[in-house]
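Trainee: In the part that follows, the structures are each spelled out as structure tokens.
Bear in mind that the values in this text are calculations on the coordinates, not laboratory data. These figures come from a predicted structure and were not determined experimentally. Cβ atoms are built from the backbone, for glycine too; each structure is taken alone.
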Structure I
Amino acid sequence: MSTLVIDIGNTTIATGIFRSGVVSRVRHFETATVRSDFIKSFLLEDMPRDISCAVAASVVPKVSKTWSRLLRKRFGQSVVWVNHETELGVKVTHPNPGQIGADRLANTAGGASRYGTRFFVVDIGTAITFDIVVPGRGYIGGIIAPGGPVMRKALSERAALLPEVDFQPTRVRIGHSTEEAMRLGIQLGERGMVREILDHLTRYYGGRDLKLIATGGDAHHITRGLDRKIILDRDLTLYGLGVIGKLNLEK
């Protein structure tokens, strides 16, 4: 079975094709620029004809409506929108499963399939999410913190003299322009926040023997230099969506 997998985030939409346990043809689009005409062309012209179904996760309800309508037109009933009732292949003991983001559920499914039942996933994007899976209890919860895009926007909106800057990883030790100072502050601030939260989680949830998996658009830059072993898995969310497709559509 070949599956179209779609991760709709606040800043970026990622798509790929899941086939035989492998994600390929990964593409990224800015969420704000994707319109219905583009989606129609993407589904009808860009997708190989052997794609038989789709699995999607979204944290942007307004965008989901358009994708849902066009996916249903293309694949009929062979479409899964991930939610807390979707089979993940791992137990969920979180007390409020309906509050768990679909992308976090996909990361949980992908992590359990690839790495077993003892791991953290840190997903670094518009928000930084930390999710925990432990033996016996499965998915137990996590932490949500602001990511770089939120920090950049907040600084420019709340401070009259600060511009909105894009993300450019830097290795300078101190900024020599406003933009450079902001980029460095956000980069080090994200890294410091990730380090502190991981220290907190390892202190209370099993020590350093839990695997640490990092994913998301900024994962490579932010996790660089952390004093712990990190598995960088760029396509974990899309892989997790493919796993969910096998569990929920191949019945």
Structure II
Amino acid sequence: MTTQTEQTEISPIPTHVAVIMDGNVRWAERRHLSRLKGHRAGTENIRRVIEAFGKSGVKYLTLYAFSTENWQRPRTEVKELMQILASVIGRETKEMHKRGIRLRHLGRLDRLPGRLQEEVLKSIELTKNNDKMTLSVAFDYGGRAEIMEAVRRMLRDNMSPDAVDEVLFSQYLYTAGLPDPDLIIRTAGEMRLSNFLLWQSAYSEYYFTPVFWPDFDAEEVKKALLAYSQRARNFGT
């Protein structure tokens, strides 16, 4: 059966899509599963979503995986999340490298467990020259913390106040060198940014869906891209 999104040629396609991956725990609770199984299901979904966006022509994809506030979750859950991410990065990096995907990390690296830090750095180094797609993983990331760190770095560099403009400021952010997101998607029905890409999202389009992240499949990707294509973007003019 052909769906509406398959019948419609989607254009334009956003250059950069950012996703707030929400709903793993609620997905698990509705199935009477543990929180850990919900996180595992959400992590397993990442590859499918990357493939779907890649086939659609999206060049930059950013996934919000772990916020600065997530450290407040139960200690055992945080430990399990770190172990899951370390194993997934180690398992998936070679495949993504073969497909020409460049990996970037957004956020603090110093607070992550040693093994996870090593896996992140190895992945970044291995894929640094790839150009099919750039996949940024926001892990131990917070928008306010990013802005504060950018200000601190500019002060350390003795920047003159008169030299500071939007272009210069952007170069001090974790996202330096990346285009601002055209489309920000949030799953699981919440309608807020949750401290994600606060500076970069000034003119982004938003798409909110009630679908939990583990169920956000290729068809849901098409729905989001179709909704974006039907909007007339306005940059304050």
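Trainee: Using FRET efficiency 1/(1 + (r/R0)^6) of positions 66 and 122 (r between Cβ atoms, R0 = 25 Å, to 0.05) as the calculated read-out, with 0.85 as its value, let me know the right label among I, II.
Mentor: Only structure II yields this read-out.
Trainee: Among I, II, considering only distance in nm of label points 7 Å out along Cα→Cβ at positions 74 and 218, which has the greatest calculated value?
Mentor: On the way: I: 3.0; II: 3.6.
Checked I, II; max of distance in nm of label points 7 Å out along Cα→Cβ at positions 74 and 218 sits with II.
Trainee: Here's another thing I want to ask about it. Here mean count of other Cβ atoms within 10 Å over residues 162-169 has been calculated and equals 10.0, so which of I, II was it run on?
Mentor: Traced to structure II.
Trainee: Here is a further query. Which structure, out of I, II, was mean count of other Cβ atoms within 10 Å over residues 18-25 derived from, given a value of 15.2? Provide the component values of the computation, followed by the final result.
Mentor: On the way: I: 15.2; II: 24.4.
Derived from I, not from the others.
Trainee: When you work out mean count of other Cβ atoms within 10 Å over residues 34-41 for each of the structures I, II, which one comes out largest?
Mentor: Going through I, II one by one, mean count of other Cβ atoms within 10 Å over residues 34-41 peaks for structure II.
Trainee: State the single structure among I, II that was used to calculate helix-only ellipticity at 222 nm (-39500 (n - 2.57) for each DSSP H run of 4 or more, over all residues; to 500), giving -13500.
Mentor: For helix-only ellipticity at 222 nm (-39500 (n - 2.57) for each DSSP H run of 4 or more, over all residues; to 500), the value -13500 is produced by structure II.
Trainee: Could you figure out which one of I, II the value 32, 53, 16 for P(r) over Cα pairs in 10 Å bins from 0, in percent, for residues 90-129 alone was computed from?
Mentor: II
Trainee: The value 17.1 for mean count of other Cβ atoms within 10 Å over residues 50-57 was derived from one model only; which of I, II is it?
Mentor: Of the options listed, only II reproduces it.
Trainee: Now a separate question. Match the computed value 21 of relative contact order in percent (Cα under 8 Å, 6 or more apart) to one of the structures I, II, and report its label.
Mentor: Only structure I yields this read-out.
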